[in-house]
Each structure stands twice: as structure tokens, then as C-alpha cells.
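As C-alpha cells, here come the structures.
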Structure 1
Amino acid sequence: MQNFKNKVAVITGAASGFGREFAVIGARLGMKLVLADVQQEQLDATAHEMEALGAEVLAVRCDVRKAEEVQAMADKTMQRFGGVHLVFNNAGVGFGGLIWESTQADWDWVLGVNLWGVIHGVRIFTPLMLETAQKEPVYEGHIVNTASMAGMLNPPVMGVYNVSKSAVVSLSESLYHDLNLVDAPIGTSVLCPYFVPTGISQSHRSRPEDVKMEAAPTTSQVAAQVMVGKAVSSGKVSADEVAELTFDAIRENRFYIYSHPKESPVNIRIRMENVVSGANPNDPFAATPQVREALKAQLKGA
């Protein structure tokens, strides 16, 4: 995808983090923006910012866990703009702890946003993109699904999150192959960031009532929250830099997008070599044993 001006971009999780930065770049490129988020106040603020940058904006409060809300957003998009060219299935939440301590509500919340949000986005918007392509002689489209390096490496005390993001990688690879099979003029990318300073470590603050925690967090969940919070806040790559990398990948029709292009392939290669050789999973803290020891101490109540 090379031409962005006057094209329509749909962005979920648009009120903050990567979503907001995608919107900023889209506005500067002259795109029409559909911004979706569950946080109404922040969504409105982002929409006003994008309008100040000259963008035409449709802001829709949308809980991506719910198919009917994603469908309603799609209907409003087509009514307002008549087509779709770029979709960022980006909404995401974070959650950690020993995997057997995760409740049904924990699984429902994380999979609902991180996985079902992407499923709904792909299922509902891909046909609309194909429909738009039929109406436009020269159509260019692209879908970006936000996964995580957690979906590639499966670190400890992040099991529910790992599962959700691993599934997004699989879904995205399948989408890539299916679109190519039918010669669709739509590219696909999966974004796999390491720890980047965004609001994801505080996503529990907007956790809906229907999946709220009924009990106090366990020791492992508290430890995971602390670990991820420190890692995210100390990240050296910013969300706006990741957004720039993402748009570069869209222009180049590149599938895998890494926020840390030097470290990511190395760690993925180590894991894949273990898979091919049948070796046990490698220690994700091999290069930083102090992190593992600190985590173990917290789990023991030290």
C-alpha cells in the first residue's frame, strides 16, 4: 500500500498507545479515520487531536469483545465513508500470573479483547475491504493485527496473555495465505512488539464489570504486574517509533513487524531451533537471570 491520502483507516484501541500513534500518522498522511475504544473520554480527546491535525474523524465507542459492537462500528464506517482501506486490529489488554491461577473471568477478558477483537475485525472488515476493492479500479488495502513478542516466546507468568497473542500470530499468518490464495489486493502484517511504554500495564483499570476480578490478586499476579510494569516503563523504543515502523512495513508489504528488529529474530530463532530439534523450551531469562531470581523470590513471598 503506497497511497494513503483520502483513504479510510479503522483503528481499534485508538485512544492511547499504538492506536493513537497510528492515528497521528494517518492524519498527517491525509487519511480519513475511524477511531474505536472503550474509554470514551480518552477517545474523544484523541478524536479532537486528530481533527486539529486536519483529519476527518468518526469516533465510535466500541468493546471489541462484542461482535454486535464491531458490526455497528463497521456499519457506521460504511455509512460515513463508503469504504475501508486500512484496518488496525489493535485493541489489547495485559494480564499476568501463574497460568493455573487465572480465573474464567480472566480468560474471558483477555481472550475477548486480544483474540476475539481481532477475529471480529478480520471477519467483519475483510469482506468490506473486498467490497471496496470491487468499486475502486486501483485499490490498495492492508490489515495490521497487533500481537506481541509474548506470542512468539511464551515467557512465564504471562500465560493467558501469551495464549491470546500466539493465536493472533496464527490468525494473521492464516489471513495472509487466504488473501493471497484469492489474489486479493490486501496486504497483511502482524505487529510483535517487545516492551514499549504504553498504557497496557494499566489496562486492568478499564476492566469491564462482567469480567471483573471477584477476589484479590494472587501473589503471582501481583508479581507479574510489577515485572511487566517495570519492563514497559523502562522500554527504550517509543510507541510513535513503533507506529512509524508499522507504516514502513505497510508500504513494503512486509508481514512480520518487530519493535526491536535486532533482538527479536535472535530470540525467535532460539525458540524455533528448540522446536525443530525437540529440545525443551529455552529459559527466556537466560540473558537476565536476575529477573528470574527476583520473580522467584516474589513468588516465595521473600
Structure 2
Amino acid sequence: MLSVRAVSKRYGKSIVLDSATFELQPGEVLATVGSNGAGKSTLIKAVIGLIRFDGDVSVDGIDVRRHGREARARIGYLPQNPAFHTDLNVRETVTFFAQLRGAAASATRSAVEAVGLAEHAEKQVRALSGGMRQRLALAIAQLGDPPLLMLDEPATGLDVAARLELRQFIHEQRALGKAILLSTHWLDDVPSIADRVIVLDEGRTTFDGPAAAFATRAVARSLLYVRLNGHSGEAIPLIQATGGDVTRSGDWLAITCPANHKAHVMETLLGAGITILDFRVEEAAAPSAPGPLPGGTQ
């Protein structure tokens, strides 16, 4: 259903995607995993033909660059940050996109029902929660019954219950024979929804294999950002003793550690009587340098 061959993307001298190569079969779910900036969204945009790239991509045997419109007609796309006309309601929004895709009018109701928004069909988009907007985007992605679904960070804004519903949605679409390519940095979703996993690190493929092998062989890492109240000097040796790597900027510490050790890092700091004013956690699939610290510091 999808063939990607040596796909690369550069912005100036920066390599965002480096020779990505894989195939995706009908009824298969492929997860691309990596921290923010790893190249996941760039890969999806290349497959859809939203950006120029080097290499070859075909959807159901159709070359994306030569016959982009025909290829995209076979793709249902959920962007990372979907945008809607907020003055329309749910039903009107799905109807609008159904008309753009040339989907049957009857598809509107079934798409809304499939994502659990039937009771909110007359609610304006501006009144929807972040999770409900994500469901709306999923409804739109499946309009026209495309054989390939491209889901860019589909769990964004979803609470635990909604993420379980998302998993069920993906299972149902796979059972219908849909091929699904999704990107995520939430590693706990991967074993329950994906058949295969590709790990991207700074655009390079560092793992490509079954989800079961990923769960045991890929090294899950966490990027833990912690803001302390004047105790950074005291905290750094404690964190290093737990096996974490630390970068300091004022009261903020950026800590790279194994994913299953992040709770231990927090417990160590609290156990030493160090007050934690703020924190943020990002998951990554492989060791990587922490990004900019919160608040715009470096």
C-alpha cells in the first residue's frame, strides 16, 4: 500500500530526514517513534506530498510526486495540529470536508458516530475540548474510506479514556484492511497498537522491526525538565548517582535518563528535601541531547 525508498529532506545544511526506507502493507500498523524534532512529521508530510523531498514514495502503486492528487485521494490524514472553522458545528465541519473529498453525504453521520461525537454533532467547534477536536480530526481523516491512514501524533490532547478509544479505533481500521502509519513519542501506546516500529533519531532510522522486538530491544529514554529553587548544585550529583545525564541553566535542569528511572530521579530529589517548583517530561525512543529548556532558556 505504501512504498518509501531512500526519502531524505534537507533544510539548508540541516538533514531532517536521512534515507528513510520501508514498505507498509494493507492491514498493517507502522509506528514511527522519536523525540520532538526526530523527523516523524517530516516523513508523513513527504509521503503526503506536502513538502519537496529526495527519494521515491508511492501509494497503492501511484507515484506521489508525479500524481499527487490521485495518491492523496487514497490517504486519510490527521495533522499534528488540525485547524477548523470554529464557527461551524461538528456536523457542518464533517460535511464541509466530505464535500471537499467528494465523499458521499451519508458518510458524514457514520464518520461522526465512529469517533463518538454523535451526541455533539450540533456543538460548535469552538466549544469542543482538545480531545474532542482530535476526535473530529479522526472523523475527517476516514472520509471517503481511504485505504491508507496517516496519523501525526493522534494521541495529542487526549485523556486516558480517549487514548483507549483511539487504540480501539486503530484496531478496527486495521481489521478493515486499512494500512496505518502513525507518529508518536508516547512509547506506552506502541506495543498495543503497532505491528512494526521505526525509530527516528535526528532523521536517521535507528530501529526498524516488529513492535514486540522494539519493546525489548529499543532503549526508551525520558527527557525530564526540572526547575528547582536554588538547589541545582546540590541536586546534580544526586541525579548523576541515579544514572541520569544533566544539563544546567539557572534553576532549570534538563535530565536524560532511562524511561523507567524518571520516577526514581524525582523520588531522590524529594527524599533529599529539594523543592521542585516545576517539571516537564518528554519521551524519546533513543538517547538524545535535550532540547531547549522551558521558558526559552538554553
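State the single structure among 1, 2 that was used to calculate semi-axes √(5λ) of the Cα gyration tensor in Å, for residues 115-250 alone, giving 35, 23, 12.
Label of the source structure: 2.
Assign the value 20.9, calculated as mean count of other Cβ atoms within 10 Å over residues 27-34, to the correct structure from 1, 2.
Going through each structure in turn, the value belongs to 1.
If distance in nm of label points 7 Å out along Cα→Cβ at positions 11 and 267 comes out at 2.6 when worked out from the coordinates, which of 1, 2 was used? Write out the running numbers ahead of the final one.
On the way: 1: 2.6; 2: 4.0.
Of the structures listed, the value fits 1.
Out of 1, 2, which one gives -15500 for helix-only ellipticity at 222 nm (-39500 (n - 2.57) for each DSSP H run of 4 or more, over all residues; to 500) as computed from the coordinates?
1
Upon calculation of distance in nm of label points 7 Å out along Cα→Cβ at positions 203 and 227 from the atomic coordinates, which of the structures 1, 2 produces 1.7?
Structure of origin is 1.
Upon calculation of log10 I(q)/I(0) by the Debye sum over Cα atoms at q = 0.06, 0.12, 0.13, 0.14 Å⁻¹ from the atomic coordinates, which of the structures 1, 2 produces -0.19, -0.77, -0.90, -1.04?
1
Quick check for you: by distance in nm of label points 7 Å out along Cα→Cβ at positions 195 and 275, which of 1, 2 is greatest? Each step should come with its number before you reach the end.
Values: 1: 2.5; 2: 5.4.
The structure with the largest value is 2.
Since every read-out is calculated from the coordinates, none of them should be taken as a lab result. Keep in mind that this is a model prediction, so the values were computed, not measured. Cβ atoms are built from the backbone, for glycine too; each structure is taken alone.
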